Structure 1
Amino acid sequence: MVDMNKRLANENGLAKTIAEIIEPVIEDAGYQLVRVRIIGDEDGLTVQIMAENLTDGTLGVDDCAKISRAISPVLEVEDPIANEYRLEVSSPGMSRPLVRPIDFDRNAGMEAKVELANMIDGRKRFRGKLEGFDVEENEIRIFVEVEGFSEPQLIGLDFNNIEEARLVITDALLNAGKKAQKARAKNNVKDGETND
């Protein structure tokens, strides 16, 4: 059975080491790791941590601060980075990376770009409308343009062959984001919070 919340970890080298150190800490704090990226060189490294709330996929400024406070001491103790670095914690944003099978189901109907590690029929890059995730086949389902067909065709791409996948900003995605933001604001007001 496929674990729909298992992250496709594509980090290498130092980013992989950091991800392995901080992922359990982030999960213990009630969030999930999306991605770790290292930018710069030894003279000025930036460690970018992308995470999201376990319940609704959001991440606010207070959440970023909470994650930063949770992982900073662990990184100091484990000390995987030889030089000084800057730590950045952020949300996945609108054109978010899709790193878990559940991401493909949650974003069914949205447009995505997918790059594969290994070619299929001479192609590594695909762009189209997501249909979701097929648990039995362990593959994402996506409608893409295929030569010889006038309409996009539904194909399956092996989840383990994905190098990178992300949403494409479209009107549909922007409208879905606005709708979700309004729903969160409405729920916050119901719970006694204000947006001040």
Structure 2
Amino acid sequence: MQTQETQTELIQRRPILSARQVAVAVIFGAIAAAFELLQITIPGYLPGVNFNFGGIWLTLATMIGGPIVGAVVTFVDSITGQVGVIGWPGYMIHVLILAAFYPRVYRIKGTFRRLGAFLLLTAVALFFQYWWWIGLYSFILKIIPFWAQLSVQAFAYWGYLAIYFVVPAIVLWQVPKYVAPQWRWPWERFKDEEIG
């Protein structure tokens, strides 16, 4: 028999993702993939480029599950989409900005103030994401020249803002408990345990 001093002590660790987060990643990843593979889109603003609904799934997944879940959903959306995995960094810009500020937006008292802050957050995240797409379409894929791309994307921005905002805002307004940020950044996982 080993003495207690030589026995290996088992350390219980919390998983990186909760069961809820895994479920959200699977569900919204599957929905995003289905929409991309079935090409469920709104006719586009450029030849071969349509308004896709990936922004809905990206936003809801990040709101509910946090940045890792948002990253998983956008990766699945990217690899099944028309642009491919090269679009993933653009989506990740949006996920990271949204995840950084959404918990604060969620805690705002007053429905209309919260929705206004959510609209502002979505608009800012989409604005920064857009520079990835402008560079991608202008310099890498060379679909359209840079200056022409700026004017085209200025029009398309409002369509995408509606896609990224409307459905998640309705959920936030009508059933806020479903989109409560019950997640932490990976480096904050053990914050409660350290305090307790």
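Nothing in this text is a laboratory measurement; each read-out follows from the coordinates by a stated rule. Here the structure is a predicted model, which means the values were calculated and not measured. Cβ atoms are built from the backbone, for glycine too; each structure is taken alone.
Annotations for the structure displayed:
- Among 1, 2, structure where percent of Cα pairs over 22 Å apart as derived comes to 51: 2
- In this comparison of 1, 2, the computed figure 18 for relative contact order in percent (Cα under 8 Å, 6 or more apart) is attributed to 1.
- If helix-only ellipticity at 222 nm (-39500 (n - 2.57) for each DSSP H run of 4 or more, over all residues; to 500) is computed and equals -10000, the structure in 1, 2: 1
- When distance in nm of label points 7 Å out along Cα→Cβ at positions 80 and 104 is calculated for each of structures 1, 2, structure 2 comes out greatest.
- Given 3.4 for distance in nm of label points 7 Å out along Cα→Cβ at positions 88 and 160, calculated: source structure among 1, 2: 1
- Of structures 1, 2, the largest value of mean count of other Cβ atoms within 10 Å over residues 24-31 belongs to 2.
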